Structure P
Amino acid sequence: MKFFINDPHHVVNEGIEGLLTNPELTRLDTFPEIKVVLRTKTDKSQVSVISGGGSGHEPAHAGFVGQGMLTAAVCGEIFASPSVEAVLSAILATTGDNGCVLIIKNYTGDRLNFGLAAEQARAMGYKVETVIVGDDIALGKDVQRRGLAGTLFVHKTAGALAASGASLEKVAAMARKVAGQTYSIGLSLEEGQKFRAPEASRLKPSEAELGLGIHGEPGVETISMDKADALMKKAVDRLTMYLPDNKKKYALLLNNLGSVTPVEMNVLRYAFRRSALARQVKYIVGPAPLMTSLNMNGFSLSLLELDNDITEALLHKASPASWCMEEFGEITSIPGPELPDIIPFTASTDEKNARIIRVIAEELIASEKELNALDEKVGDGDAGSTFATGARKILELEDRLPLADTEALFTSLGRILARETGGSSGVLLSIMFTGAGNAYREELHPGKALLRGLQRMKALGGAEEGQRTMIDALQPAFNVLSENGSLERAAQKAREGADKTREIVDTDFGRSSYLSEKSLKGIPDPGAEAVARVLEKLAEIKA
């Protein structure tokens, strides 16, 4: 696995320094031995709210330092509790007469180091309250529960009360209440990798883990890999078992544990939206990386039971950019504009044309995986899917096509491809077929009309033959067809053109223009390959 780091021994220090380019944040000058991030302007008339722990959970904890949340964050090394001296330094640097609250995740190292620092600060005359957060329900009710991303709810509510000028007793009481009313569960497909040589995963490709910690601990249960809906249901079902009753209203925190892509996180949000529990959720934080486990491929759910005071504290303005809460609403839509009919012609039948269209579409669908595999080497890996999507839609609409009217048929194919097929290939083919439809009025010859449609595609797309695109197969094939040549000859010329693209490594057009000679050498252009395969299949069927 590759990482954007300079030295694994310095990654925490350099990561903190990068965060400090935010002018609202600063650090103690005892850095890096003592890693404390705090507000540039600290108001010691307010209760100080301090948290922290091992690094590797970014943006927690330093990313939540700011007005309305944490006053300071104490950072340890990767997954390692900060020292007593570091915690004590944070207390002394930020705490005034009204005291401070230490918010501590329920891990042995954190409890010991934060607890001892609190004792030392009290001995020095400081007023210090400690709040232990154990929101992880994976291990059950009758054990010492770990602190997970639900800790952020404690940061937010305690920080809000402190910002409003509340007393130490009230800030601590709010923090304890929120900690006691927060419930979390995690689910992961792969562990997070530390900044070193990759380790063998304890999970098989067919496995996932439910009920995991944020320090690489194994999950409480190994479960079968499944679709997003099924995995979300497992997490929700486990979480629901520990909720006080089914009538409460909650805030949800949907946390990315590190490497889940944004689109997958939105799929998980959608999966949760369809659960019965979603009806009880009033607010949502995320989906976002909030308390990660390096690059763990997983997510966690945290639910906070709401009341009026907690809701007010959650809605209180906070400056950290990493915190963003919104109402969790129903999925809605508004009427879309009425588009022109995709096929504005009368359907008609022609068995020859119907057969040609079916052969072309079925060949593109059958070649989807192979063309995608080619495109992964020289593009973004979706050429086969682009062609197959258009082919499936054409088959779906076959009974609406004006098969006996060549002009209308070409125009209809262009309209289908424009509306239903993504990517540049779909648009270019749409231009070609639309141009061919227009040209057929004058030419009354399919081959000549297609050649003129190709010229239109070239004029708008900018590419010419010899520049490693589908034109390298289309141009020679259409030249043959426009001169009444045989389909077999057209297929042969298309294959020759596609094969020539293996040697074209210098071009100014298409995705290949962004790649090196090494990346392109010996690999055919996927679009040209698709054209050659289609024509070869047509020639084979005709023979």
Structure Q
Amino acid sequence: MSFDLVVRGGAVVDGTGAAARRADVAIAGDRVAAVGELPALDCPELDADGCAVAPGFINVLSHAYESLQLDPRGLSDLYQGVTSEIFGEGFSLGPVTGRMVDAVAAEQRDDGVRISWSRLGDFLDDLVKAGVGPNIGSFVGADNLRMAHAGADDRPLTGRELAAACRLLDEELADGALGVGSALIYAPGSYASTEELIAYARVLAEHDALYISHIRGESDRLLDAVDELVRIAEESSARAEIYHLKATGRRNWPLMGTVLDRVEKARANGITVTADVYPYAAGSTFLAAFVPPRFHAGGERELVARIGDAEARAAMKSAILRPGDDWENLYLDAGGAAGVLLLGDGAPELSGRTLAEVSEARGDGDPVDTLLDLAAAYPQQLVAEFCASEPNVHRALQHPWVSVCSDSEAAAAEPPFTATSTHPRAYGAFARVLGPYVRAGVLTLEDAVRRMTGLPAENLRLPDRGVIREGAFADLAIFVPEDVRDNATYLDPHRYAGGMRHVLVNGRVAFRDGVPTGALAGRALRRGA
């Protein structure tokens, strides 16, 4: 058999958790053709001496669906060895139908980025046709299913509407969608009842697809939110995963042990529940998310109008300052204005300053007034809220059912991306686990690789991805373990990770000797295909 490329002299970490072993990897076309001690061959070679050779990493929670339209290389993730990006936390770029069409049209961007397709598969195929660096796959957004009928209204779906939403989901799953992704702290996703989500999950169970969720609460309601996810999985027989598992607000950090115990109990009872994490103490969202969901009814324009209404604004302030309500109070979880760092996608002059600093500079008597003023002017202003515990991430990663995500775009450290700030996880989530976490003994190298490869590939039902063996797709990350490190910080986030030597996507070299090649070999990933 003839080969197109041989990766020579590395230590293969195959994605299963098995011990690393010295082996060469031969590639023919887009597949691994041989793994072992190979003789000299008449084909090109990549030097992997001193390197680990792993499957390409799978980012199970990516928001790169817009950044890849601006720059298809996905460099912030490519420098970390990520070869597959998975979308769909709450919202997906398809299917966009019914009442959702008008809602999305009102938010169209002026930079050429498209944010809606009538079908999810059309979005994936169009992006691949245009040329994209990583592989791409997506969940159907739970928001899409309900917004087709209810728009941004705060109301339950009627029986007829729910049945129609389930039929649409069934069609999307038949076309290879990975499952359903919900985001239950944000409107309009928060308007969905548990029963609505169970109805979707029953359709998922018929296709062996995954229900994955930014659960309804990560702070005071964390345990109830985990119980809801377990109930959805149990009553539907679907598999379920918790997006970016964490306990937010210092008072809730001790709950992580209870959460992990509850998931272990569910798994012992035959309920398939998994989770993913990103390795940072700060989360990231938009300023508008700091306003209680009930004020978002009708969409962003209605929210901005309510902020300008004195009575509604007073009600918002009262709710934001009052602990114990039935919504995710990110302001209190962050410890107030000093724990909220303004990043990008709004007013660039605010980037890198805390809400407390901005409030003081403006001379506002109350930082909550500053918050509401900024939320009205820049509802999509990206912020980091310092409310979680990195030791809890370590604790979660001790469990073999926890994988890794970035929860970010895949940007480039160049314009237009550098015009605004971002969370450092966009440039460092995988490198931080693969490098510092492994060197600190949080995980072995083999287990860290499995959390980024074999585990998510199995959960997503992506055959022949996430492993190195004969017949598997040739997505490879080749790196020097001792040199892998994240370099991005909160104040200087646009810094690529270090330590990656080569990266292959579907057999093509996308990153050679530490430099991107510009190859755009990504494909659309469909469940079971």
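Taken together, the values in this text are just the output of simple stated rules run on the coordinates, not laboratory data. These numbers were taken from a predicted model, which means no experiment stands behind them. Cβ atoms are built from the backbone, for glycine too; each structure is taken alone.
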The value -9000 for helix-only ellipticity at 222 nm (-39500 (n - 2.57) for each DSSP H run of 4 or more, over all residues; to 500), derived from one of P, Q, belongs to structure Q
Quick check for you: by distance in nm of label points 7 Å out along Cα→Cβ at positions 125 and 469, which of P, Q is greatest? P
On FRET efficiency 1/(1 + (r/R0)^6) of positions 213 and 397 (r between Cβ atoms, R0 = 30 Å, to 0.05), which of the structures labelled P, Q is highest? Q
One of P, Q was used to calculate Cα Rg over 2.2 N^0.38 Å, yielding 1.29; that structure is P
Quick check: 0.70 is what I get for FRET efficiency 1/(1 + (r/R0)^6) of positions 181 and 485 (r between Cβ atoms, R0 = 35 Å, to 0.05), calculated from one of P, Q. Which structure matches? Q
Using distance in nm of label points 7 Å out along Cα→Cβ at positions 357 and 373, single out the structure from P, Q with the greatest value. P
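Who wins on FRET efficiency 1/(1 + (r/R0)^6) of positions 157 and 253 (r between Cβ atoms, R0 = 25 Å, to 0.05) among P, Q, i.e. which is largest?
Comparing P, Q by FRET efficiency 1/(1 + (r/R0)^6) of positions 157 and 253 (r between Cβ atoms, R0 = 25 Å, to 0.05), the maximum is at P.
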Value 22 of relative contact order in percent (Cα under 8 Å, 6 or more apart) was derived from the coordinates of, among P, Q, structure Q
